[in-house]
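Bear in mind that the values in this text are calculations on the coordinates, not laboratory data. Nothing here was measured: the structure is a model prediction, and the numbers come from that model. Cβ atoms are built from the backbone, for glycine too; each structure is taken alone.
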Structure I
Amino acid sequence: MKKLLTILFWIVAVSVSAQKDIPFEKSYFKNNKEAFKKAYEHYLKGESYYNQNNYYKALEYYLKANEFNSKSSELNAKIGDCYLHTYEKIKAIPYFEKAKTLNSNLDGFYLYLLGTAYHLNNEFDKAIKTYRLAKSKGSKINPPALKMADKKIKECMTAKKMIQNPVNVKIINLGEGINTIYEEYVPVITADESEIYFTSRRPETTGRKFDPNLGDYYEDIYHSVKEDTVWQEAENVGKPINSEYHDATVGLSLDGQKLFIYRDGKNGDGDIYFSELKGKKWGEPQPMPKPINSRGQETSACFDYTGNVIYFVSDRDGGEGGRDIYKSVKQSDGTWGEAENLGPIINTEYDEDAVFMHPDGKTLYFSSNGHNNMGGFDVFKSVYENGKWSKPQNLGYPINTTDDDVSFVLTASGEYGYYTSGRIDVKSYGKRDIYKIAFLDIINRPKLTLLKGTVTDRETGEPIAATIEIYDNTNNELVSTYTANSATGKFMVSLPSGKDYGINVSAPGYLFYSENINIPLESAFQEVEKNIQLDKLKVGKKVQLSNIFYDYNSAKLRESSFNELDKVVELLNKNPKLKIEISSHTDSRGSNAYNLKLSQERAQSCVDYLVSKGIDKSRLIAKGYGETRPLITDEEINKLPTDEEKEAAHQKNRRTEFKILEN
């Protein structure tokens, strides 16, 4: 019996000795001085990098030191901290656990970090218990960190609920064309999902440089196009977008013609730059003026669908907390108005970032670590209706995880989202990757019409860099202005549902094109392709004025017609030798004499308006044709199967046109 007790005592003693905390001090290694000296050099290099927040380099040397002495609670804890700052965060857990075992009085800061590691690994009960233990222990190393423990506990509880009620989505890695073993993040897409720009840190960076402070390559911007539903191998955009230093995507206009870029400032504060695609070449990026950029750091920016409002992120003084979301509206003189903080509904005492306004014109997506998060940054959405923002809604699990989920963008259709995530539950090619989210439910899809196509010369087929103006006919105001690409003639515009739109396409030396599109409020998403051919200014050429409206059975012009007629005024002023005929046409319903009289009066109303705007009446002829020149004959109309189609055909016959008589 005595012998058995001796053996048990020896086993316990060995076990206790095996778990003894051994600091990295030479007094503990008197019998192994040379090996200690080399290991201590690694340890000191690790300390130097750790104190500079260069966690990748610190980890490299700490691990070498740990090969010599794996029983230092402090070293194990610091290795765990370093792993939490990499893309292999879960590797931190065994090091923190060992530090806790070696030292029963481990500083509460390291226990807090262990709770964070459990949190990231979805071990929520362990995380909550460890966060509480950290609070009770307190910290001499980093007391402020423990103030976050209660918030982290709340996040764990939120995460447990969200995982139990997942949203109906499928998350897909974008694959080898986009993602590599290096970092890929901040995707920005065209509204029709045909092009993507994103940021990556790869060895072939434009400046061929490695950033020692980050332990990674400098950022560059890459581009890919989709062919047959597959993203092609991304290419470096090159100069002038990419410079020798950090260049990162932050926002893209819905048509892919305007790009927001993030660049570090001289003091590392960082600003938003802007570049525009002219044909096939990007212009030299220029810093955004005040009030967009400030003395603080601006990290994200996007246009609304009109291009007249910029939403951006800044940590400038006077906000709600850390980084906040602001907006600025373009003024009549082309400058940007004062920055307006979106307020406490959107912004919290913590950080908001990665802002994206959907082409529907009212739904804002952003990342935040201050609302009801699962952990880290989560993606939220808020809708602007009746003059105020709705309470931000967490997009839910599995879109959001316990790690950072940022830079969310959504296609115009609402079917697919793209974002950056360090998730561990979907195939990854390396560090952070870009993922596609397929929304499997069809409810709450955006209501808008995406109008896209090309503008070309009718005779030559050559692309034209035409100006496309969108008017709200109801409010008689210009909504937005776009420019077709000079190399391709391509254009893309968003028309949110619930408005009657007038569309005008013009270019110097050409007759303009006019179209009216009335989109009811409840109209679902649709993508409409329209290839527009413009005629050069030649005698005999004519244009249908699709946005001329009269009171019922009257020749009185409605105010919603004025924008269209103003385009005629503009054309006549730019071409002083031009002489035109304004003609009005009716459908076949009503007597011939009545229709002829009404059409003549309507044509004269248009001429009178033009004269009131300073056009010499000798350059104008008013002509009413009544029902004599229908686009669709009565015989063709009578063959149509429904009353709706017949009425639409009559509507086409009721029109106003102008024709060039002299040039």
Structure II
Amino acid sequence: MIDLSNISLQFNGKYLFQDVNYKINSGDRISLVGANGAGKSSLLKIIIGSLQPESGKIIKQKDINIGYLPQEKVIHLGKTLLEEAKSALTDITRLQEKGKEITDKLSENGLTDEKHEDLINQLGEVHHRLEELDSYSASSRVEKILLGLGFEKEDFERITDEFSGGWQMRIALAKILISQNDLLLMDEPTNHLDIDSLEWLIGFLKNYKGAMIIVSHDKRFVNAVTKKTLEVYLSKFNTFNGDYDAYLQFKDERDKQAIDQYIIQQKKIKETEKFIERFRYKATKAKQVQSRIKQLEKISLIEQPESKDEIFVRFPTPPPCGIISFELKSLYKSYGQKKIFNDLNFQIIRGDKIAFVGPNGAGKSTLVKIISGAVDFNKGERIIGYKTVVSYYAQDVADNLDPGLDILETVESVSENQTIGQLRTLLGSFLFSGDDVFKKIGVLSGGEKSRVALAKILLTKANLIILDEPTNHLDISSKQILRKALQEFQGSLILVSHDVDFLTPIVNKVVEIRKGEIKFFTGGIEYYLSKREEQLQQQQYDEKIQSDNSESVSKKNKKRIEAELRQKRYKATKNLIKGVKNEENKIEKIGKKMMELEQNLAAPEVYNNPVKAREMTLEFNSSKNELEQSISLWEKLSEELIEIEKQYDI
């Protein structure tokens, strides 16, 4: 579809890429990767035509349709949401107008038979193309895409001017999905989505027939929807057939080989230089010296891969606090006539690491603001636990930074015992290296300010940390560093995030906020998603029953269908359900046993007795192995259960 031939692009005197060639084929599903500043966004702009390369050619297939979603700054004005979304149906609208013109001409008097036949053929071609574009279900498709991306039906007649920046990006995303493009170019498409719309988008793109190139720091999303990886590295393109995880494995192996080759080459160069230096002034060795000098000149130096030194970042040890870190009782919150929460009760136990999930606008940010004390409420109680210290990272926290300070001064103002070197290492993990640390806050972009604010959080001594969408402006490596720090954090944690890969190893509880109500799920984010999938399947089943009923299925038949489906589901799943429950009970029992053993091992009468300590340690390790086996079996049985339930549309 598209050929990039000998493309070069410079920025500030440095080549982002030089004399690169790449072919984008129909059906390609490409993840575009590379370090920040490597030129990923620039490459998308070159393909779309909004940026011209310094040299080279872009050859595009005739009549190709390309949809492009930039990272930010998309604004829609002056139309209703539905009108704006339908404006993406350009091919269908054009063909419908052409069909109307042909129909009008056919009604004219005095047409020759030849002209009449030609118009009929043209109209047939128009109708055929409209069928190919599925024009008759276009309106339904538009509504499904808008609903999938989190808009409500009551939003359809709202003027687009009323929507915030994040929702403006969703409108832009909806339009490129609606317009049935041959190629989608998407730059960080998941940044402004909630977990519901993200799951919907993954499902949509899995079934999308066109090609796509995606830049995203959401590893789970990229793994789910792409099959090929294009890496921009050292001004060149490297391609790999496989998802992002497979690419990382390949990259590790490639980098190890490159480092080995680099070491061997450097050793050979030093030996040659040593020989030249030793015999430079000996006439008997003149020919050999000259030969060695020519060898050095001809050597093509192997470039060393980017540094892979692992950066460890730790939160300060949180101050001790009570068992109940925080509590809300009978909370009522409204904005004017709009009720947000009514009679809400919520409790955080010391050590809880909780993910807040749910659709945008459901009240996630409002709830964390109430917990942090940033927003007041109408009725109820907000009870801060004994010695609880709260630290809060809001989505708009960057606006509260002092624009007159530089980056280093900003983090230095909240650090206690860290040296300048330690602070610079921390800032490096958030993509501020070298002289970047001396940039004033006032000149930074929104994303850069957010990263500075996040670095400040890592230096704050608190035992309850609240982070609202902390990963939106981080690359994959920075997310991994933050994730590791949050895993090891010993206090309580609330995370508002749609990034499943980021949340998975951190959280032990999930709170779903939907339509002013909250539901608790004791388990990780994957457990929540499996339960959410069950709920959605149940809804589909209920809708199916309602649809059958609306088509005059009698109440008796409806009950019979329900009973048959329930019976089939029961027979197919009863053993699996029993197995899942058994493993859940076993996991809980082993977990309690391990906690008791851990506490006993810390007792003086045990650790002062080597024999008893060894016996208990062996018992603890045995329980740990048993727990891992039980968790593995539980996961296998749960997956089988979900797949079987899908077969019965439950």
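Please state which of the structures I, II yields 12 when relative contact order in percent (Cα under 8 Å, 6 or more apart) is computed from it. Intermediate values should be presented prior to the final figure.
On the way: I: 8; II: 12.
The value was obtained from structure II.
With distance in nm of label points 7 Å out along Cα→Cβ at positions 132 and 156 as the yardstick, tell me which of I, II scores highest.
Once distance in nm of label points 7 Å out along Cα→Cβ at positions 132 and 156 is worked out for each structure, II has the highest.
Upon calculation of helix-only ellipticity at 222 nm (-39500 (n - 2.57) for each DSSP H run of 4 or more, over all residues; to 500) from the atomic coordinates, which of the structures I, II produces -8000? Let's see the in-between values first.
Values: I: -8000; II: -16000.
Comparing all candidates, it corresponds to I.
Could you tell me which structure in I, II was used to calculate mean projected area of the Cα convex hull in nm², for residues 28-331 alone as 30.8?
The value was obtained from structure II.
Thinking of I, II, which structure, once FRET efficiency 1/(1 + (r/R0)^6) of positions 284 and 572 (r between Cβ atoms, R0 = 35 Å, to 0.05) is computed, gives back 0.00? Write down the numbers at each step before the final one.
Values: I: 0.40; II: 0.00.
Label of the originating structure: II.
Using FRET efficiency 1/(1 + (r/R0)^6) of positions 68 and 396 (r between Cβ atoms, R0 = 25 Å, to 0.05), single out the structure from I, II with the greatest value.
Structure II comes out on top.
I, II: which one has semi-axes √(5λ) of the Cα gyration tensor in Å, for residues 476-635 alone, as calculated, at 27, 22, 16? The partial results should precede the final answer.
On the way: I: 27, 22, 16; II: 43, 24, 12.
Source structure for this number: I.
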